[in-house]
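Peer 1: Structures for review follow.
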Structure P
Amino acid sequence: MSTKKSRQVKSTPGTENGRVTHHTVRRRSVFPFTAIVGQEEMKLALLLNVIDPKIGGVMIMGDRGTGKTTTIRALADLLPEIDVVADDPFNSSPSDPDLMGDSVRQQVEQGVELPVIQKKVTMVDLPLGATEDRVCGTIDIEKALSEGVKAFEPGLLAKANRGILYVDEVNLLDDHLVDVLLDSAASGWNTVEREGISVRHPARFVLVGSGNPEEGELRPQLLDRFGMHAEIRTVKEPALRVQIVEQRTEFDQNPPAFLEKYQAQQEALQQQIVKAQERLKDVTINYDLRVKISQVCSELNVDGLRGDIVTNRAARALAALEGRTEVTVEDIRRVITLCLRHRLRKDPLESIDSGYKVQKVFAEVFGVQEQKEE
C-alpha cells in the first residue's frame, strides 16, 4: 500500500481517464477524521477494520445526526492511495493474486506488463432502493450466446473491491440483499450466475452498516455476521456540543484553511495505519488470553465461534495500531464489548445493557477491576 499523503491535492494529470479534477474537488471538501469530536467507539471500530478487513465490518447503531456518515467519509478520505491496474473495473491489485480480476491475473501469469496508477480508496454508498443486479452486476446473456464472450456489467461490489462499502439504514434494506453483502464481505468474492454462465470477481471490502434503532433491528442471524457493533449516542455535554457546532461552521466557511489546520494530524494517523497494517502479521496473543476470551464467550452463551475469532482479530489489530507486537489484557477489554454485545441472546425482560453485561463477565474471567464503558 502506498504511503502517499491523502490530503495532497496535486495528482498525476490524465489518471483515471481525466477524472482528476472530480477527485480533487471531492477530496478537498471532506471533513478531516482527526477533527471529529467524541464517538470514540465508532472511530476505533472503523480503524481496526481498516487495519484488518477480515474482522468482518462494523454495524453502527445510533441516533440521527450523530455524524455516522461524516465519520465514514472522513475515514475513506484519510486512507493512503493504493496501486491499481489502470482501467480495471475491479480496482485489481498489480501484485496480490487474491485482489485481481480473472483477466488481470491471466495477463500477469503471461508476463504482460500492466499500466499501474495510484488511486484513492473507494467508498461506495449503497442506495436503499438498489436491486440485486445493481449490487452484484449483470451478465448480458444475448451477447454471451451470440459472441461467445462473458459480457459482464460490473455492479457496486466490483467498485467496492479494496475499498469501503457503506450501507446507511441497513436495517431497512431487504434481508436478501444484506445476506449477499455479508457473503461477499466474508468470502472476498462475488459470483454472478445466469443461465449456466458464471462470472466471479474479487470483492474484498470493509462493510460498514449504520442504522437508527428506532427504525427496527436487523435479524439476529444477520447482525451476528457483522464483526463489530458500535453504539453511538448524541453528545449530551453542552461544551462538547458547542465545540462540534463551531468546528462544523469553521469547516463550512473555509474548508482549505480548516484542512490545513489538521493536515499534520491526518498525515500522522495515516502513517500509523500503514505501519499497523504491516505490523499486524507479527502481533501475537498469549494462549492463556485466548482461552479467557473463549471463556467469556462461553459464559455469555454466545452462539458459534465468530465472537471468539473476531475478538482475537480485533485485539491484535489494536495492538498493531498502537505499535506493539503483543496483545495485552487492556487491548481485549477495549474491543470485547464491540465484538460481543450484538451476539448476546436478547431477553425482552432484561433491563441490563448488553455492553455492561460483557464488561462484567470480562472483569470476572480476567480477574480485573470492572471499568465503566467509555
Structure Q
Amino acid sequence: MRSLQDSRNEIDKIDEEMIKLFERRMEVCRDVADYKLKTGKPVLDRKRELEKLEALKGKASDDFYAHGVEELFEQIMSMSRKMQYKLLTEEGVNNDIGFDIVDSLDCEGARVVYQGLPGAYGQQAATEYFGEKAEYINVTTFREAMRYVRDGKADYAVLPMENSSAGIVTDVYDLLVEFSNYIVDTFDIKIEHCLCGLPGTKIEDITEVYSHPQAFMQSNKFIEEHGWNKVSLANTAISARYISEQTDKRRACIASENAAKIYGLDVLYKGTNFNSTNTTKFIIVSREKITRRNAGLICISFEMPHASGTLYQMLSHIIYNDLNMTRIESRPVPEKKWEYRFYVEFEGKSNQAGVINALSGINAESLNMKILGNY
C-alpha cells in the first residue's frame, strides 16, 4: 500500500502544476478583457459559459467527476469575470456610480417629513437628527413621505428601517426600490414604550389597549400578563391621540412618554417592551444622489435568475473584493411567484475601487440592481 506521505507529495506536485495552469489561463483572460474593452462586448456571456461547461463535463470519466468539473470551472469562470471587471474599472469603464460627495447634510432650514402624528417615534428621530431649525411635516403613510421627497415637497424623509426586536419594516424596503430616493444616513432611537391612560386611570381599570402592531409585538409579554384585549391602530401617536379623546378609563394605549405628554395622558407604566435595549434604526432619505464624506456603508437591491447557485455568485463579488457584508434581507417580488428581491448592505464608499468592481459584477449578472444609498 502506498504511504500517506507519498500521496501527499504527489498532490503537492499536481497542485503546483494546477497553479501554473490557472495563472496561465488568467493571463489569457486579460486578452479577453482587452478585446471586450475595445469592442464594447459585455463581460458575462452566459450562453458561451454553459456551452463550455457541457463540453468540459463530457470529457470527465464518470458522473461524479463530471459534477466536480462543472463546479470547478464555474469557480474559475467566475474568477475570470471578476478579474475582467477589475481591469475594465482600471481602464475607466463603469468607474463612476454617480454619487456626489458632501461634507455633511444641510440641516438648517431643511424640510423634513415623517410618518405619523406629533409624538410618534418618527418625529422624535427627525427632531433629534435635524434639530430645531428644520421645518417638519407629518404625513399618514410611508409612501406619502417618499412621494413628498420625490416631488420636492420635502428635502428629507425620516423612516423606520429596522427594530432590534421586531425586525425589518418591510414596507419601507419595498418603497426604496419603487422610488428614486436614496438613503443618505441612518439614526438610532432607543424605544421605551409606555402604558398610557386618561388622567386618574389605574392599571387595574384597563381592559383594552390600543397601539401599532409592532409596539404590541415588542410589549406582548407585558400585555399577556394582564390579559388585555389588543386593538391595532396606524401608529403609537394615533393611539395616544385616540385615548385622549375617550372618556372610558378601561381603554389605554402603548405609546412613548413624549406622546403621553403631547396628548395629556398619564404614564401608568414605563418600559412595557420586554427588551430594555429595544432600538429602531431610522433612515434619512433624499431625492439627491449624495453621500457624506465619512459614509461607510452601501445598500443595494437586486433580483436574480431563478437558478441554483445564483445568490452565491452575486455575493461572491463582495467576498472577492474584500468587502464585509453587514446585512442581507429578502422580499417577494410582486407578481412573480416564488421569486425574491434581495437587499444587501456592505461596508465601503462609492468611489472605492473594490466597491465599483463588486457593483459592476453584480449589476452585470443580476436583474434590476439598484443602489439604494451610500451612508
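Here, each number is a calculation from the coordinates, and none is a lab measurement. Remember, predicted model here, so these are calculated numbers, not experimental data. Cβ atoms are built from the backbone, for glycine too; each structure is taken alone.
Peer 1: Determine which structure produced the value -0.35 for log10 I(q)/I(0) by the Debye sum over Cα atoms at q = 0.06 Å⁻¹, calculated from the coordinates; the candidates are P, Q.
Peer 2: Attributed to the structure labelled Q.
Peer 1: Moving on. Among the shown structures P, Q, from which was the value 2.6 of distance in nm of label points 7 Å out along Cα→Cβ at positions 276 and 308 calculated?
Peer 2: P
Peer 1: Out of P, Q, which one gives 17.9 for mean count of other Cβ atoms within 10 Å over residues 60-67 as computed from the coordinates?
Peer 2: Among P, Q, the structure yielding 17.9 for mean count of other Cβ atoms within 10 Å over residues 60-67 is P.
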